[in-house]
Structure 1
Amino acid sequence: MSVTASNRDSFDELITPYRSELRAHCYRMLGSVHDADDALQDALLRAWRGLPRFEGRSSLRSWLYQIATNSCLRLIERQPRRVLPIDYGPPTDAHDEPAAPLVESVWLEPYPDEAVAESSAVPEARYEQRESVELAFVAALQHLPARQRAVLILRDVLGFSGAEVATTLDTSPEAVYSALQRAHKTVDQQLPEQSQQATLRSLGDARVKELVSNYVDAWERGDIDAIVAMLTEEATIAMPPVPSWYTGIAQVRVFLARIPFAPGFQRRVRVGRANGQLALGTYNTPEAGEAHHALQLLTLTPEGRIAAITAFVGVELQPFGLPAVAPA
């Protein structure tokens with residue numbers, strides 16, 4: 001369909017099929033839902049203004065991705081790199097008090113599963129859609145220079161051709177290929193051998209369901225031994241926006257006893273999904289004082305152990321299909 005100035009009244013209808021996937025693209029680029037929404041709003045405004053000049057030489061989808069990618073690149077120039085606590089500093093001794101939360105916008109944020117667009121696989125795509133929003137993958141992307149990040153996402157996640165990526169970034173196909181090779185080298189060094197999507201499939205629904213049930217039960221009872229028995233020897237636990245994080249069963253045990261499993265709390269857990277991973281809404285209500293909650297993302301091993309617990313403290317839970325406050 002040719003898009004001209006006469007189609008302005010149909011703009012929302014034109015971009016609606018692409019809005020969800022463009023938002024996910026901006027999230028991969030930026031590592032933040034809030035930044036992704038800002039970039040998407042900027043991109044759609046630019047698309048609206050530029051619609052009369054769109055002559056249909058490329059597909060509407062390709063044109064929208066070009067605008068969204070460049071909106072992200074401009075935002076990256078003004079924002080610090082998004083990280084998880086394990087990339088921010090060394091591990092903390094669990095006997096010490098956790099550091100105060102950082103108010104700066106430096107933390108990688110979780111992304112709701114339901115917001116990940118389901119798109120048809122294309123031969124050029126190296127990563128599937130849900131795999132490409134896993135915490136490890138998005139965190140690895142943040143280690144790349146911005147333009148390498150854009151090249152890898154456009155080629156390996158979205159399946160655009162080298163020529164299309166070159167047009168988007170105003171460069172040559174040869175430069176795209178070179179940037180992609182460098183990006184592969186960096187990302188492959190950061191990623192685990194197996195994605196969470198592959199791990200969940202290999203474990204099977206029944207085993208995953210049993211693991212989640214056991215974890216929820218142990219967390220609500222405050223059973224430290226049961227939780228620790230589910231962990232790998234070098235398991236980590238992190239709690240952005242708190243920069244402190246802990247590694248190894250001994251340290252995690254001390255932390256659990258001192259903080260989330262301290263006496264005087266009622267604990268409730270509800271199951272959700274985020275970033276293509278197991279996600280749990282945890283609610284700690286003290287006998288006196290203010291209740292608090294977190295979104296826990298569990299990283300599993302192929303053997304069915306928990307390698308990492310990343311608890312996003314205070315994050316809004318409703319987008320993840322979870323209650324905003326502690327369930328009765």
Structure 2
Amino acid sequence: MSESAVYDVAIIGSGPAGYTAAIYAARANMRTLVLQGEAFGGQLMITSEVENYPGFEEGIQGPELMDKFEAQARRFGAEMVPQDVERVDFSQRPFQLWTSDGHYLARSVIVATGASAKWLGLPNEQRLQGRGVSGCATCDGPFFRNKALAVVGGGDTAMEEALFLTKYASEVHLIHRRDSFRASKIMQQRVLDHPKITIHFDSEVEDVLGEQSVEGVVVRNLKTGAAEPLPVQGFFVAIGHQPNTGIFRGVLDMNEVGYLKHVEHTMTNVPGVFVAGDVDDHRYRQAVTAAGEGCRAAIDAERWLEMQHAVDTTSVSDPREYGQTRPAASAETATNPA
């Protein structure tokens with residue numbers, strides 16, 4: 001095996017976390033590979049205007065922002081492959097990764113595959129994404145000032161989304177297919193007590209109405225069977241997210257839902273494999289927090305490789321032994337200026 005065939009770091013994913021990791025890694029003179037996936041760019045590729053990413057005071061379109069991320073990573077020499085990773089082998093180093101028509105070797109890996117919003121599968125749901133249909137109230141709520149909005153869901157996420165939207169909306173309709181919420185009691189009570197929120201129990205949304213933007217939703221009462229249009233200008237789906245971690249099951253530690261766990265800083269249970277972005281973050285799920293995690297993961301990977309080289313030269317070859325004996329970072333080394 002030629003040394004030149006091995007990347008210092010392979011980054012799986014190409015949202016804000018993956019591209020930021022690539023920028024930091026490539027800028028640190030690490031040979032960097034980004035396995036972008038066929039649907040590269042992350043969830044911002046289906047987001048219209050982004051107003052809360054620092055540095056763009058007038059806002060920026062989601063796809064344009066991702067183009068800028070990619071161009072910056074390319075500028076520092078990161079190599080891009082627009083293919084999905086289908087299989088990995090993290091049992092020995094260098095790590096191995098396979099796509100549909102490629103095989104890659106890397107001394108370290110950053111997993112930044114993100115999470116996908118769960119959708120209802122309605123006829124017009126996908127067509128109107130970015131034009132009134134959203135999976136993120138924090139991202140898109142400010143675009144709906146003084147508008148009537150609908151939220152579907154019954155867990156804490158739906159409660160949080162509905163309450164957040166009351167800051168902007170004239171009214172919020174919370175639609176749930178059961179006769180009670182599964183959210184925590186305190187969140188339920190806040191929703192029930194809020195004067196702007198109307199609850200629709202035993203109901204489901206059958207379709208989204210509108211040609212160029214959302215004009216309403218069709219709501220069916222599951223007890224009576226009656227369906228009627230509900231005039232709203234925004235529709236928020238809050239039934240959860242699914243982390244894109246299928247290929248890592250049985251390899252990397254994850255919680256019961258599938259979000260990856262890190263055991264030391266951004267490193268997973270496999271030394272040399274790091275995690276960044278929505279693939280481990282089920283709380284914030286913002287572009288700026290994902291980018292921050294990409295930065296952290298790249299710095300962690302760089303330091304791990306440096307320390308691993310020192311360990312290898314002293315004949316300590318087991319990376320797990322190394323991971324357990326790594327000294328804590330001092331205050332001086334904890335800062336890495338951009």
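Read-outs: derived from the displayed coordinates by stated rules, not from any lab. Just so we're clear, the structure is a prediction, and the values are computed from it rather than from any experiment. Cβ atoms are built from the backbone, for glycine too; each structure is taken alone.
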Which of 1, 2 yields -0.51, -0.70 for log10 I(q)/I(0) by the Debye sum over Cα atoms at q = 0.19, 0.23 Å⁻¹, for residues 136-175 alone, as computed?
-> 1
Once FRET efficiency 1/(1 + (r/R0)^6) of positions 96 and 240 (r between Cβ atoms, R0 = 25 Å, to 0.05) is calculated for every structure in 1, 2, which label goes with the largest value?
-> 1
Which structure, out of 1, 2, was FRET efficiency 1/(1 + (r/R0)^6) of positions 64 and 216 (r between Cβ atoms, R0 = 25 Å, to 0.05) calculated from, if the result is 0.25?
-> 2
So volume of the Cα convex hull per residue in Å³, computed for just one structure, reads 160; which one of 1, 2 is that?
-> 2
Given that FRET efficiency 1/(1 + (r/R0)^6) of positions 128 and 224 (r between Cβ atoms, R0 = 35 Å, to 0.05), derived from a single structure, equals 0.45, which label among 1, 2 identifies that structure?
-> 1
Value -7500 of helix-only ellipticity at 222 nm (-39500 (n - 2.57) for each DSSP H run of 4 or more, over all residues; to 500) was derived from the coordinates of, among 1, 2, structure 2
If you rank structures 1, 2 by distance in nm of label points 7 Å out along Cα→Cβ at positions 232 and 248, the highest one is 2
